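What follows is calculated from the coordinates using simple rules that are stated; it is not laboratory data. In this text the structure is predicted, and so the values were computed from the model without any measurement. Cβ atoms are built from the backbone, for glycine too; each structure is taken alone.
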Structure I
Amino acid sequence: MGSPKQKEGKTAFEGGGLVLFETVQDAMRAEKVLTEAGYGLRLVAPPPSLRIGCDLSLEINLVEQPGIERTLKDKGTPYMKVAPLKEGTSAMLQMTQVTDFGKWTMVKAGNMKIAYEKVTGKIVNTSGGGCPDIPFLHVEMVDKTLSEAPKPKDMGYTLCARMLDIAYEKSRELWKEGK
């Protein structure tokens, strides 16, 4: 994912803490609420040693913890706790994996995959997941270029859609670099 959005006057994104959630829906809602509030953050998979609920968490600037907790409370967005990342804590799990198939590239995020033609950026396939919005997203994206296809997170409502969006954004980034 690109660089996090910065609130005017805030320090550069340095991480240092994780907001942990019980459900995927809570994590996705918190990401939206905090991004709209201007906080720098990253959606990440927490290391197993810190996982207490769902498989998603938000990496935040720990110095912004009080404001973040206040914003989540004010917006009625539940979270379990904020955990500081200490030295020796295992690193965040990679959100994406990239496979080169010569003419095509496949990017996987979670159990969702998107494959595109390297030269044209044309999406040739999406796959994975068992969420009900995935067939719709597949139809909306396949045979369009990465610059034309709609963002999965703007159309879907599930973890599968969010993971496909992460794969889509990484694909766009790789395709632009390869041009």
Structure II
Amino acid sequence: MNNKTNTLAGPVTISAEAPVARFNLRVRPDDRRATAKAFGVEPPEKVGQGVHFENRSVWCLGPDEWLLHAPEAEAADVVVSFAAIRAVTAHSLVDISDRELTYALEGERAQELLTIGCPIDLARMEPGAAKRTIFDTAQIVLLRDAHDRFRIEVWRSFAPHVEELLRIGNAELATGF
């Protein structure tokens, strides 16, 4: 998105989200509860589920993988908290904050817009869910916040491609294609 505006208008409002502290956590499923003390949110058990508490969120992306979000200013605190449990809970915590950008898509046609590049059945994705998938050829994590609101987390190197496809698709929706 250009520096003058953070939003692409059309039937679907597309905006770049503010940066967050973003972590990839790998831990044995039996040890996931031990990480709740370090992060302040108990990771969900079921793949695709998300849990939110105050300003932090956790989504289960795989049987032993979670995506963690916290305010950007709290990144160092998260790292210190997980370092404190390392001796008793083996885990891998990787700061991926700078690797990805987040686009929010909002509007009644947001789900329809996503179908131009996302192969999953979005109608089956409940609000609060997360899925690792692709958008065209780019790997993304898709978060569904509400019936009419999604977020796409995409690697910076693929962001211009994804953004351009969203812009073109949104323009086509506006013209009735």
Structure III
Amino acid sequence: MKLRRPIVLIGFMATGKSTVGRLIAARMGRMFIDLDAAVEEHAGMSVAEIFRQQGEPGFRTQESAALLKFLATENCVIATGGGAACHESNLQAMLTSGFVAALYANPAEVIRRVGKLSGRPLLDGADDPEAAAMRLLSQREPFYARAHARVDTVGRSPEQVAGDVITAFETHKES
């Protein structure tokens, strides 16, 4: 049954979770689920619009509900938003129900990937986006560090990262 468990990708924004998740799903013949896209579809509005209308707590409530629904799905790959794993109940559900891989990129690389106007509600409008990313990443890192595996994405192709996640999944021993 272990090999049917969901593979859950966590990590900071712009670490490649969606891109890598699609590659993993295609290679392994699994369904791909982008958690942010699922929340957007259910809410009928973008993540940014949910943040504007309901604030971060409103978004996180919807995100948690979607996550729990998809964690019950076998043979899938779930790409979460950057903050999904930073709530203890979400992280515990992920670690219990699936194999969790954290993708990593440093703040300078994140800003290079997303640009100054990222469309990311927690970065846009910051006087110093890199400093804002550094603060947010330092708050989230303790959650990401609890993943079953960690894969650095800097200077590596999405295909290489996907291969590392698949290898870690296939060799992971239940503790």
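For which of I, II, III does relative contact order in percent (Cα under 8 Å, 6 or more apart), calculated from the coordinates, equal 33?
Label of the originating structure: III.
helix-only ellipticity at 222 nm (-39500 (n - 2.57) for each DSSP H run of 4 or more, over all residues; to 500) was computed and gave -9500; which structure, I, II, III, did it come from?
Numbers: I: -9500; II: -7000; III: -17000.
This figure was derived from I.
For distance in nm of label points 7 Å out along Cα→Cβ at positions 22 and 166, which of the structures I, II, III scores highest?
Going through I, II, III one by one, distance in nm of label points 7 Å out along Cα→Cβ at positions 22 and 166 is largest in I.
Consider the structures I, II, III: one of them gives 20.4 for mean count of other Cβ atoms within 10 Å over residues 14-21 as calculated from the coordinates. Say which.
On the way: I: 20.4; II: 16.5; III: 24.6.
The read-out was computed on structure I.
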